[in-house]
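Taken together, the values in this text are just the output of simple stated rules run on the coordinates, not laboratory data. Note that the structure is a prediction, hence the values are computed from the model and not measured. Cβ atoms are built from the backbone, for glycine too; each structure is taken alone.
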Structure I
Amino acid sequence: MGVELNPGPGRGNKLEVEQRWEIVFEAKRTKGGKPNYTAIGRKVGCTNKSVKKVLKKYKETRTVEDLPRSGRKRKFSDKEAKVIVKKAKKGKFAPEIAHEIARESKKKAHVSTVKRVIRNAGIRYLRIKKKEKLTDAQKAKRVDYSKEMKGYKWNTVLFSDEKTFYLGASPKYAWQDPHNRLEEQKVPYPKKLNVWAAAGTHLKTQLYYFNQNMDSELYTKVLKKCLKEENLISSPKCPSRLRKNFVFLQDNATYHKNTKPMETLEDLVGNRWIEHPARSPDLNVMEDLWSYLDRKVRAARPKTIKSLKRILTQSWDALPWSYISKSTNSMSRRLAQCIEKKGERLDY
């Protein structure tokens, strides 16, 4: 049985830089005539073909180092890429864009290539956000409110709102195998829990849970229980005077403005209350806090109303004051943006 004296490196193995230079030095040591590729290969530990390749490269470039490569030639020019991105921003799908590019430029455009160009521009295929349409009158009131309240001291305000949490809520997104997608059974009419709360930079109320629809009678009960000074939760840095002098903010729901709730509110806070414009959750920092609680609930996936209450209460109690403060401090920017966008929905 014969044994090859110099089998060389296996297929796909690259020579080290030191081995390449050794080939060059061995070739230069050859006295006159053509280098002995077999002898050099046997000494370095590579094939005759590798020796020839290294020596040819050295002759052409005077180096054995790997030179930078330009990579695959781009399918589209910068101008064509801009056209693709522009079409994507107009809401067109990748197959539609590929078809149009092929028709307009007479250049075959694969859908995957079009998608890559769009991604390289920083654009991602995401769920479209749905926002309630505002009337011209509502936009005007939002602008007037923003101009009036632009310089307000928002760290003295207690923002209030209510939200419904549904049992069985789970994360909306997850990393998945495209060929083996995750599935969850959806309950047609899941059990729900209504919650009211208020919070500001240094103060917050306890969560108030209720099952029925909110009305003026229930709202009066909520105010009487939650806004009393002894029931308020304060931050370590809360000024002592703020517990008695906070400003209360509520939206302009009909049941908020009925006689009984307004009388109760006057007894509790006097005239220190703000009524922000209709259809304006983006001007109420409680939306940020509800989102925080919603993420906690979706991550925990409670199975019962009792466990849902427990998770909400624990998350609310552990809610960092810095998180609330960050949202409150954004109010001046929100109002400025509202004015700039002429009352349209904000990015918050």
Structure II
Amino acid sequence: MTDLPRPRTLRRGSDFVEAGLGDAATIDKVAERYAVAMTPLLAELGPAVAKQFVPDLRELDTAPEELADPIGDQAHSPVKGIVHRYPDRLLLTPLLHCPVYCRFCFRRERVGGAEKGLSDAELQAALDYIRANHQVWEVILTGGDPLMLPPPRLKTLLAELEAIAHVEIIRIHSRIPIADPERVDAEMVEALKLERATLWIAVHSNHASEFSVPAIAALRRLDGIPLLGQTVLLKDVNDNAEALEALFRAMVKHKIKPYYLHHLDLAPGTGHFRTGIEDGQELMRGLRGKISGVCQPTYVLDIPGGHGKAPIGPTFWQDGQVTDWQGIDHPYRK
């Protein structure tokens, strides 16, 4: 018995139309500038999911405040493939391709294009940088999606990182368990096993509908690896308390700790997804008390220019008053 062929990823306007999504001319026009891909699985999960991946002509309109490098990666890249913004941790970007392309991606000017990733020599230069910087305790694999690497190559990379004595934590940021869960097979799970360092995986998910039966099965195959949840606050996708509550409950149910709720970065052509900071703060305030503390992420803003993340959640203590989860003020002075 032979395995059935994998369904074809949606990349052209005609693919999306065949799946009942979008307008072919619009999609192909946007695809001339930005990478386009959506897995057939995601195409079946409803409008809140589709909006994240189906191209929109508004992507071609860049607002004055929007930036090609909105979080300042380039300003903190001492060698190709490395972003070293904080003393004890850095990003390693081995490739720039993804199984799907989010329409709000902050690296959308780079991912999915001709630049596929690091050559062998460039990867060794990046690893040499990590070896030489003994304060680096954590290496975060990002991209692109690191789990797009073939399992043997992923296993080799993880082994090289684990061989660096001062690297204690390796973190992988990925959409694959949600967007292309069939890739999380026995060979990949075996490649993710480490002997000395500790591996964490940050799973990007923005809506409870993304927790399909195949995605849940993939997450179960990752059992034993600590999982974090990364979410972007997106207008008309998850910018209401009900959607966020359902998402964070789904994460925790499937052993993912909600970690960050990101305020949308100022990437070109993403204004139609952007909420106000006050809106995000009000949502986080409303979730306090409605859902367990285990379900609560930190609402953060990546400061433009490469100055790092800052928590921007609501304040519950001010001028000698502390506000409870029901919005009632109580006197409290330190």
Margin query: Suppose FRET efficiency 1/(1 + (r/R0)^6) of positions 153 and 281 (r between Cβ atoms, R0 = 25 Å, to 0.05) works out to 0.70; of I, II, which structure was it derived from?
Written below: I
Check: Suppose you compute distance in nm of label points 7 Å out along Cα→Cβ at positions 49 and 289 for every structure in I, II: which one lands on 3.4?
Finding: II
Check: One of I, II was used to compute FRET efficiency 1/(1 + (r/R0)^6) of positions 41 and 105 (r between Cβ atoms, R0 = 30 Å, to 0.05), and the answer was 0.05. Which one was it?
Finding: I
Check: Suppose you compute helix-only ellipticity at 222 nm (-39500 (n - 2.57) for each DSSP H run of 4 or more, over all residues; to 500) for every structure in I, II: which one lands on -13500?
Finding: I
Margin query: Say we calculate FRET efficiency 1/(1 + (r/R0)^6) of positions 17 and 113 (r between Cβ atoms, R0 = 30 Å, to 0.05) for every structure; which of I, II gives the highest result?
Written below: II
Check: Which one of I, II has semi-axes √(5λ) of the Cα gyration tensor in Å, as calculated from the coordinates, equal to 69, 26, 22?
Finding: I
Next item on the list: Figure out for me which of the structures I, II the number 88, 46, 42 belongs to, where Cα extents along the principal axes in Å, for residues 57-216 alone was derived from the coordinates.
Entry: I
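Using Rg/Rh (Cα atoms, Kirkwood Rh), for residues 145-248 alone as the calculated read-out, with 1.02 as its value, let me know the right label among I, II.
Answer for the origin of the read-out: II.
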